[in-house]
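Coordinate-derived values only; no laboratory data. Everything numeric here is computed off the predicted structure, so don't read it as measured data. Cβ atoms are built from the backbone, for glycine too; each structure is taken alone.
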Structure P
Amino acid sequence: MADAADVVAPAVDQSGNTVIWWVGGSITDTAAVKAATEIGAATTYRITHDFTPDGFPLDSSQEKSADERLALVDVLESLGKLTTTFGDGITYVDTQATAGHATVVLKPAGGAPSISGYFVVRRNVPNTTVAAAAQKATVYPVTLGKQRPGPITGTGKFTFKQQVVLTGSPVETTFAA
């Protein structure tokens, strides 16, 4: 490629351009989630705005290991396993058991110790846009622990905290119709 003057590409702001769905039902093919019947299912909820600003601590990293060679002055490195984590768990506001919100849909039923499902995260598309075919998202199969009350700080809103474990590899998906 020929040299060219630097062009700064516009970045997409996370605010207003992130959607997090909880899919409590099944997803037939995580690589081609159906916008109408899986994201649009009665067991799927848009819970983006229930999280506190630091309440969805999704992060990932990849291990590196030394790759030393006989008679080579430099130590090389090789890439290893990927780690996707939700840190110390998720935090969301207490919505007073309002139907369709995290307080209700993420609570394990009947005193069970956990609940399993999927977080589906769509980035770079305005929140006001409904799920449709050809949109990109990432599917995270997870199990959530029990809901626990968050700290009482004397300011802000009451919250719940919940531990999250990844139960399968994240999948980059393109929504199907």
Structure Q
Amino acid sequence: MPPPAGAVDLTDGAAEVALGVCAQGSSQTDTFIPNCSYTYLAKKAAPSYTYLTSQGAVSWKGGSLVGTSLSFPAAGQTWPALTGLYLGGSNVATPSIITGSVDANGKVDLTLAYDHLLTAGSSQCRLTGTVQLSSAGTEKLGGGAGRNYDPATGAFAVVSTTYAAPNAIDATPAG
């Protein structure tokens, strides 16, 4: 019996995510750029939006789909370092396994553990934590909208659904 109309027919196998370069020249801005992946921080001094793919593509390779479970190993991930940020800062991400699921309607839920080393001048801070991402909803801080997995295009969009403060560790080298 075929799946009901509108249902997603998932097949076990390889999974991959590719986010192309977007927002070049606008690594940090107060302007929302549709269809670009970003981190949003409440406006203080620095611009609110930091675009993750403004200085290179993001890819998650070597992933798998088994049943409805998704998994992307850290070893298959590429996250570009971001330089030239506010106050001459930079951001380097350390990949970690990403897990999640896709349901019969195409709803994608992911758990992403993050580890970012932020550097400004001689100061460094490591931010770590876990964020829940979902294709259902609108990101309440930055305004991005999720979209369920579309089997015709292979595309989906996820937004953060948790807003816990990260763990912040002073990582400034002794000197």
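Observations
- Identity of the structure behind 1.26 (criterion: Cα Rg over 2.2 N^0.38 Å, calculated), options P, Q: P
- Parent structure of the calculated result 26, given that relative contact order in percent (Cα under 8 Å, 6 or more apart) is the read-out and P, Q the choices: P
- Label whose coordinates, when mean count of other Cβ atoms within 10 Å over residues 95-102 is calculated, return 14.6 (choices P, Q): P
- At a computed 16.5 (mean count of other Cβ atoms within 10 Å over residues 127-134), which of P, Q: Q
- Each of P, Q could give FRET efficiency 1/(1 + (r/R0)^6) of positions 47 and 71 (r between Cβ atoms, R0 = 35 Å, to 0.05), but the derived value 0.05 comes from P.
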